[in-house]
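Some structures to go through are shown next.
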Structure I
C-alpha cells in the first residue's frame, strides 16, 4: 500500500541542515541589517534556493507583535470606481511590505462583523472604504492598538484618520458649468444608498442652484448602478418638465442616464442635454460617453493611506486630510 506524503512548507531548520549552519544563522541571513558572514550568507541562500524556502513573514511578525496585515473594509467591489481604488491601494500596500486583507461587507456581512474580524486576525490597520462603523467598534479597535482610517465619514471616533475629497467644491463647480452652458431645468441623479460623500455632492449642488434662483429635481431610483441611471432618465423625461442639465453623483449613474436619454427619448448630448459626472472612471473617456466629470486623485490618496498605517494610534481626532478633485472637461457639456 502506498502512502501519500502530506505536503508542508520548507522550514528554516531544513535550510540550516542543508547549509550546515545553525537555525539562528538562517534567521539572520533573512533579517535586514543582521550580522552574518558573507560565506554563511552564500551557503544559506544556496540551500534556500535548492529547497524553495520562503520566509514565514506571518510567524516572524507575530514574534515581533506585528502582523503587517492591513484590512480593507468595503462593499460594491464590482463597481468600477471601487475596483480602480482597491487596485491602487493594494499595489501601494504590497510595495510597502504590507499584506492586504479584503473584507467584503456586501451580501449581508455587516460593518460591525467586519471590524471584529480585523481584530481576530490582529490587523495592524483597517481602511474603511464603505459603511459607517459604530463608534464603540472603532474605539475597541484603537484600544487594541489598531490604526483605523476612514473615508468620507460624517462622524469619526477619536484616534481615527479621516480622509475626504472635495465633494462639495466639485458639486458647486458642476452647477457653475451647467449654468454657464445655459441650463435652467436642473436635476441631480442620486442613488438611494445615501453615503456621506454622495449626500455632500447632492446638497452642495442644490445649494448652489438655489443661490442663483434655480430649482433642482433630485431623483433616487435605486442603488448606485447603471440601471438606476436608466430609471432616473425614464422618470424625468417621461414627466412634464424634463431637465436640460443633470449632475450625476457618479459616472456609473451618468452612463445609464445618458444611454436612456438618447436611446429612449432621442435626445442629443450636449445639444439637448448637458451631463456632468463624478469619479472619472476608465469608461468615462470612451467615445460612447466622453463624459465631463471630476477625477479623484486615487494614487495620491492610496499613498497617503499606506503612510498612515504605520502611525501609532492616539486618542485625539485629527483634522481630516482633504484631497482636491480635478475637473475633466469632455464633450457632454456645452461650452459657456
Structure II
C-alpha cells in the first residue's frame, strides 16, 4: 500500500502543474481589470503611463509564461503570493478562512452520513414498501432542490413565520458554542442536503445488490439475525461505492460554500473567493482554487486507500 500511495503522490505532480496553468491562465480572462478598479475615482486623468506604472507595480506586465513559472516556483515553496490590494499573504488568508469552511463541511458530512446511510439501508430492506417509496421521494426532492433556494428559505421563512432570524455574526465554537452552532448547523444542512440524498440513493442501490450475494444467503442459513447479517456482512461491502461518491462530492461541497457562506455571512474560503473575484485580486483567486484542488486530490487518495480497509480482498500493487 505504501508503494501505491507513493506512486499516486508522484502522479499528482503533473496534475498540479496542469491545474496551476489553467488557474493562472483563466484568471486573466475575467471580465474587468484590477488596474481600472484601482484607478477609478482618481482625481487626475488616467493616462497610459499611469496604467503602465500600476501594471508594473502589480507584476501584470509580465508575459503569461513568466507569470506561470514564477507562480509554480512560489507554490513549490508554499508561497501562494500576496494580495494585489493590501499585500497580505494569500497563504495566511486561506489558512485563517479554512477553519470556518472546514467546520461547516465537516458538520455537513457528519450529519449527512449519520442520516443517509441508515435511511438507505432501511429503504433497501423495506424494498417497495410505502416507507421505501417515501424515502426515495425525499431523496429525489433533496437532489432536485438547488442549494441557494434552500438557503434563502432557511434565512427568510423563520423571520416571516416566527419573527426570528439567524445571527449573522460568526463566532468560533470556543468563543460561543451556541451562536456558532446556530449559524453553522443551517449552513451545513444546506450543503449536506444534496449529499444526503445522493448517499441515501447510492446506499439503497448497493444494499439491494449486496443482499442478493451468496455469502449473504450463507449468513442467513447459519441462523444469524437480520441485524447481524446487514451490519456485519452487508453494510461494510456496501460502503465502498458510498465512500467513492463521498470523495467525488467533496469538491461540489466546497464549491457550494461560495453561495452558502455569502448568504449566511460566514467568513470562510467561499466568501474569500467571491470577494476576490469582485475585486479582481488574482493571487487570492489562484490561491483559493489551488488550495481546494490540492485538498480534493489528497482526499481522493485517502478514499482509494480506504478500499483496502473496507474490503480486505482489495490489494494494491
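Any read-out appearing in this document is the output of simple, stated calculations on the displayed coordinates, not a laboratory observation. These numbers were taken from a predicted model, which means no experiment stands behind them. Cβ atoms are built from the backbone, for glycine too; each structure is taken alone.
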Report task. Given a value of -12500 for helix-only ellipticity at 222 nm (-39500 (n - 2.57) for each DSSP H run of 4 or more, over all residues; to 500), point me to the structure among I, II it was derived from. Result -> I
Query raised in the report: Ranked by distance in nm of label points 7 Å out along Cα→Cβ at positions 129 and 233, which of I, II sits at the highest value?
Result: I
**Report entry** For relative contact order in percent (Cα under 8 Å, 6 or more apart) computed as 27, the structure of I, II it came from
**Finding:** II
Requested in this report: Check the numbers for distance in nm of label points 7 Å out along Cα→Cβ at positions 33 and 161 across I, II and tell me which is largest.
Outcome: II
Requested in this report: Identify the structure, out of I, II, from whose coordinates volume of the Cα convex hull per residue in Å³, for residues 105-168 alone was calculated to give 116.
Outcome: II
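Consider the structures I, II: one of them gives 24.2, 88 for Rg and Dmax of the Cα atoms in Å as calculated from the coordinates. Say which.
On the way: I: 25.9, 88; II: 24.2, 88.
Derived from II, not from the others.
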Query - Identity of the structure behind 0.95 (criterion: FRET efficiency 1/(1 + (r/R0)^6) of positions 9 and 49 (r between Cβ atoms, R0 = 25 Å, to 0.05), calculated), options I, II - result: I
Query raised in the report: Given structures I, II, which gives the highest value for distance in nm of label points 7 Å out along Cα→Cβ at positions 25 and 217?
Result: I
